[in-house]
Structure P
């Protein structure tokens, strides 16, 4: 994991905790770079999976979606949602290099999760650049 100053690690941790804990059904969240290296993550104690593994696997999918959008001249990918019977993973890009992912139970409040991710993104981007 890249070495960030302690103040940044606290900021990332607080932002992730706020998004997950304030989203009904929120389970875990992470900030990761596109190569699969986690910047920071947060998971509730009852999380049924490792959010870092989710980020690595879905980060590959995000890369494919970004390339497809570019080849279709559809613009820059900013958000992706992947729904399965056990979780919904929301992914928001943070510039060209990083992304924010949050896992939510299927019966959770996806709209609130999207809102909290969208409002946290500018602050996270500013700290990552």
Structure Q
């Protein structure tokens, strides 16, 4: 179950991270904020969302880390997290930013990411 909970928490944390980093751009499209909104307000909104990210990311790393009885090494946790980040970001971009599209090189990059995950799990 530690594998499942670790990955679930990483997915949730990455959803919040993507919203914290890029959500303000969509907020502009929705007219919730505009270019006249002070940057510090946008930063505070992003920090509030990022707090939720950390509330999932930190437990995921603690639960998943081999040194705490979890199933993953630090390197494995990081590569899994990066792969999840790019999948979540891609979904976010395609769903919420209609002007963005996927191209062949994006798919090639995803293949490389899958290869990275596979490589990090190889035994020495």
Structure R
């Protein structure tokens, strides 16, 4: 059960991370923060990233095998990267209509799935 909680916390963390990293681009497109100085955008993103860290750090602590969790550090990192890319693809295809998934993106996703397989191989 701890492994499921870890993955759910990682999903929530990555939603906030994606918003912090790329949400300002959509806000700029919409003209909401187009005239903000860069330091204002960075501070705004940091505030969102603080929420992300509030989920990411507990997920890693809870999920790490050294703390009684289900995953090694390598497994946690690979899981996190796959979640990051899935969240990013959903975010991008919903908010940035000009972005299109192509064959090479799917090939990259297949490589990530293989990475998950290999990192869990004993």
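Couple of notes before you dig in:
- Given 2.6 for distance in nm of label points 7 Å out along Cα→Cβ at positions 44 and 108, calculated: source structure among P, Q, R: R
- With distance in nm of label points 7 Å out along Cα→Cβ at positions 12 and 100 derived as 2.4, matching label from P, Q, R: Q
Read-outs: derived from the displayed coordinates by stated rules, not from any lab. Here the structure is a predicted model, which is why all the values come from computation and not from measurement. Cβ atoms are built from the backbone, for glycine too; each structure is taken alone.
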